[in-house]
Structure I
Amino acid sequence: MSKVRIRGIYSESLSQILLQNHYDIVQPTPSVARRFGLPVRTDIPDIDIWDRSDLQGIVAIAYEETLMKLTEVLRRRLGWVITRTPRVAKSSIYTGCVSGRDNRTGHTRIDLGNIPALLPDKGLRRGEKVMVQVRAHDYGRKAPVLSSSITIPGRTAVLLPEPVVRLSTKIKDQETRRNLIQLGNDLRKHTGKWGILWRTAAARLTEEELGEDVEDLLDVAHRIYREYDDSDEVGLLFEGTSNADIEFSAEAKEALDKTHAKLRPTITHHHFYKSAGYGALVDLAEMIVEDRPEERDYMTSKLELVVSKDLPRVNDAVNIEHVKLDGRNIILSKGRVLEINANCISIRRQFRHTSRKLKMTRDYPDNEVPRDQGDYAITKVVPGSMTLITDYYSKKGTLKGRYVNINTGIELYPGSGTSPGRIRYIDLEIDVIDPMHGDARVIDQHLLKRAIQRGFITEEMAEIARKKAKIEYQKIIAKKT
């Protein structure tokens, strides 16, 4: 049974889901401990979960197999969960082989056996064997960055390649710090070239347990170096923990809302409002609703009123965040609200550069048509919709074509004093185009297939996207006949 520590705005809902799937919640927050009647357990977690910096999902750290099981649970319960994991886990140690020099960065290219990587060290010869450790990864979009300075990470300590004793900055208690430094110095007499870094979890264990952990790490280090010396084969020597970037779409947040509502009275769009920065207001409203359930609709309406004051209005600037399945967040050319009708917002985007192109027709290289200076687009935004429809016009107002983007549900976020409101969705790669001088067609299906191969989405999710694209394509054909 895996032990998991959870922090952040999704902690209550995720705790409910994981408890129902036989996970142990350790080191719970006070609110989660009260809500679920959990004991205050100080066990070291197998999985660490906290909010992404933009609050659009979570980051989970664990070994690869454990992360795979976690994502299976979340996808089964929440549906549209986008998962990104690195091709090589951070802190993993490899036997690598020098394959040349990277002209763009000047770094040395290293073959790890399953993926190329970059090592800042210079002066290495092609074909030379080298022990390296993954220092930075980027979920497969770029080559991992390596180091030849090897550390051996454990659950409570890290062996360092220099004779020192250090502490995690998160250990604040002065007496604990003094005791750990003294213990580290005592253990250092038997660690040879290795120094010790005490991790946060070390503050919770006895000296005997910490000594055993260091002994285990020394055994691991001995095994790694023995295997490196005994073989010239490139490949993995030590597996580090992986960081999973798990993004929650609008649909997943709605599923989380339903889970949260089973725990206590919940404001409509609870997790959306929290991800938009209204966490304190949501907590206050739900505290009142918990005491006065009959006030739920009233409190929801008041919260909606507060948020609506910050939503884009006619003539306001607005950003469109086009989030790719691999995690890139592309801000489309800035738009301005042209019109607001019922649940639809029309946004006009002006193009100032003649070098940009638009995928519209086979009459141009790469199926693209020039986007001339002065061209503009009108984008129709319907919150919650799986499509974003954009009509492209020439400077003189002649329609060039329509582009139907297939995506997760569109979310409309309020602006702040320093930034405009924003339209946000996760692009599902597959699209439908309808050029004025050419045939309508579905495009970029190969990109959707690649996303499945990389594990960003499941085949079931991709099939929903394909069906949506087919429906939009048929709508266009029906209008033309």
Structure II
Amino acid sequence: MENGLQLYNTLTRKKELFEPLNGPNVGMYVCGPTVYSDVHLGNCRTFISFDLIFRYLKFLGYKVRYVRNITDAGHLEGDRDEGDDKFAKRAKLEQLEPMEIVQKYTLGFHDVMRMFNTLPPSIEPTATGHIIEQIEMIQDIIANGYAYETNGTVYFDVEKYSQTYNYTILTNRNLEDMMANTRELGGQDEKRGRLDFALWIKAKPETIMRWISPWGVGFPGWHIECSAMSAKYLGEEFDIHGGGMDLAATHHTNEIAQSEACYHKEPAKYWMHTNMLTVNGSRMSKTAGNGFMPLQLFSGDHPLLTKGYSPMTVKFFMLQAHYRSTLDFSNDALDASEKGFRRLMNALSLLEKLVASDSGEFEIEPIRLNCIKAMNDDFNSPVVIAELFEAARIINTVYDGKGRITAAELEKLKVLMQEFVFDIFGLKDEESSNNELNDVLDMVIDIRKSAKENKDYATSDKIRIGLQNIGIQLKDSKEGTTWNKI
């Protein structure tokens, strides 16, 4: 399919023409959340970005199988095969069964994703539901000579693997420097090399989540789950593998190694990574005290926030930055996005009220082509938003009677906004869904209309000024009175 879509491939560190392995069928795997705590904003940005990619690939006509896993077992503190199991630790803290923790935070994750109006993936497999597949893959890696068992734990042999394959192909790091700079770890005496990582971990007596394996009772390492599940649902080779850039150095590097050691093939053709989040110019983190969860952002319940912001405002804010660029949160930036989002939604509310003319001065096709060109340029959503604001300007101009548009161009304008605002960006008008507010304002507008007809201009002005003071602006025209939030 010739569509000219260029995407940035982390593996080759350049933009490449997207050419799926299987024609119109596209396989995409994105590393999902680890559900031992609430989903954080970094996760949200990643999943919103890949929701955009998912939607746009479908818009282009591809049949996309989007797989996003749930990590619900075997995730250790520090991700270096050491420390306590995070699920067991949280379960003990909250006095719950580990799978109660999994259920609680999985449901919370899904709730947040619904608030952001993201589409569900095609398949959402869990690590605990694919223990057999992980064990079988580990057995194949051992049989191929790239892993070894020590006291019930199975380690991947990075040095042996590196004799045949490039272990640092994704990050282009120097392997010798990595080995020299890797600190001594617990269990290091069991490993042949400092960079070796666990495929299967022997359970301690206090370990709650455990399974029987050929090497004894234990649980899978973190990296093996994604290799096993992506291969099961997308095949040994598939099109796109994605996640946050923090996963590239360890998790995705080890995924590539596991898959090549098992199948002698690189698992994904294109590797895509979203960039980090900052707050007022500093990297967002729990230890710095500047990290906040999505629900805190929505409610404003955080010392760094002056107020709360709606899910669509936050999503719009994220889409205003390219997925590979750093995204900086600040009250000023969020306020600006809130105003911009309202301006776009206000224009859309006027679109159905436009009246076509026999002649007009606006052409919509150049705007649409610019939007497609931007999306084909590695999903450049900020450029698309600029084009959508140009479309909003046309809507306002025609509505105010300062310009005319033909019926054919008006239809193109409606299609443009439906495709890019709703179908591809996945935005929605939060105000239009508030039926109670709509009903109240319709009643107030009717009262004001009656006052004007009775020449009671004092009451009419009082209503208009009062609504403006609480952030609602009335706009009179020959078609009637409309309102929007300011």
Structure III
Amino acid sequence: MKNLFRKKDIAAVLRESEDNNSGLHRTLNVRHLVMLGIGAIVGTGIFVITGQAAAMYAGPALTISFLISAIGCVFAGLCYAELASMIPVSGSVYSYSYATMGEFLAWFIGWDLILEYLFACSTVSIGWSGYVVNLLNAWGLHLPEHLVHATLSHTGGEWLWSGSIINFPAVFIVALVTTLLLTGIKQSALINNIIVVVKVAVILLFIGFGLSYIDVGNWVPYIPQNTTGEFGHFGWSGILRGAGVVFFAYLGFDALSTTAQEVRNPQRDMPRGILISLAICALLYIVVTAVLTGMVHYTQLNVDAPIALAIDKVGAGLAWLSPLIKLGAIAGISSVVLVMMMGQSRIYYAISKDGLLPSIFSKVNAKRGVPQTATIFAGCLTGLIAGLFPLDVLSELVSIGTLMAFAIVCISVVVLRKTHAHLARPFKTPLTPFVPLLGAAICMLQMAALPWHTWQRLIIWMLIGFAVYFIYGRRHSHLNKQ
């Protein structure tokens, strides 16, 4: 039992973060981080999940859901900023947990992060597919039905074959992004910067022109009544469940912390990148949700491309904007896939460096400075899941995984303040322990509001993770060998 909670020495972790022989290249600055954060956060959350969460859970009051999630994210973001400035290594909260709470809990959260990034990439790829198919249909190009939908469907609690072979566009974007990531992080960041400028411009166009087409009647009632008595379907319980579901939309700033070993000055730039990108994105989410539910009644928004639907519903007045919105959404969602895939490969890399996963995942291409095997593996696994499974099942799994990770980050800050009070903290979370504990409480409350079947899938995933740890990771751990 004692070995399960052995910890990495923080001094050794800091030496590792300064190791110039790791193979990773320090090329990112605060501007790159903000753009990566916006690239990861603004995507499927705005272009896909917003409409579905409004239609199924909260109605126009989804703006309150986004606000609740944003508050939780601000608290978690402040904690991330402190830990990222203290322990600037790849691996995000996995690395922080290894130094604060021990190996077994670090593996637990590392396995959770794999769930988070794997299913986030898959979910976003499915959203990308929806917009591509919508745009191609508008141009008179129709892909075969058996190549644009998930192989499996989940109806009435049962898994069924949908009649489709695979969601080919979702698999295609994963393959394309994987190829791009293999060229190096500097090139990937440059492409992401261009895409971010395009998609933010498109979102601002939607907000600017959409304001003229808002029908305030669509906001009435602002909080739809829960008529079934079932928790989570409208009313205040629906707002809370909506907050838990859309929390997935804020995942991106966690991905920033996985790149800490590729940042020129992580102690200074990581906190700035996390907090600035989070603030910009929270504002965009709330405003877009208000405009979207004002343009189209929330009951009609349970589609894969809700913003495209809103533009099409307006008719001739905004017909010229429709293809721009769809192209912007496609570009924007592409950048989310890019950053999520980058984060996923760095998680494999960090866990592998500690021996808990096979060493092949920590091999870095000397010329390009990327964990090549981890990136290829992430691409293959993500493409398989994106092609097989439907959007709603994956998005809720991502939310619960993200909420768990954020709660552990908040708790880690409190633990470290007690156990390692002497460590230098270039950035300090204000009002500790109140801010971290409140952040953890908000995350746990949103987790509790998610459906039971989502918890069941999380439990199954974690049981698989425990099996992997006790069969392989525990014996091959570098700390165990020491």
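Each value in this text was obtained by applying a stated rule to the coordinates, not by laboratory testing. Please read all numbers here as calculations on a predicted model, not as lab measurements. Cβ atoms are built from the backbone, for glycine too; each structure is taken alone.
Thinking of I, II, III, which structure, once distance in nm of label points 7 Å out along Cα→Cβ at positions 54 and 422 is computed, gives back 5.5?
It must be structure III, since only it matches.
-9500 is what came out when helix-only ellipticity at 222 nm (-39500 (n - 2.57) for each DSSP H run of 4 or more, over all residues; to 500) was calculated for one structure; which of I, II, III is it?
I
Match the computed value 1.1 of distance in nm of label points 7 Å out along Cα→Cβ at positions 134 and 254 to one of the structures I, II, III, and report its label.
The correct label is II.
Which one of I, II, III has percent of Cα pairs over 33 Å apart, as calculated from the coordinates, equal to 32?
Checking each candidate, the match is III.
Using distance in nm of label points 7 Å out along Cα→Cβ at positions 70 and 406 for the comparison, can you identify which of I, II, III gives the largest number?
Structure II comes out on top.
Of structures I, II, III, which gives 12 when relative contact order in percent (Cα under 8 Å, 6 or more apart) is computed from the coordinates?
I
Quick check: 2.2 is what I get for distance in nm of label points 7 Å out along Cα→Cβ at positions 38 and 294, calculated from one of I, II, III. Which structure matches?
Only structure III yields this read-out.
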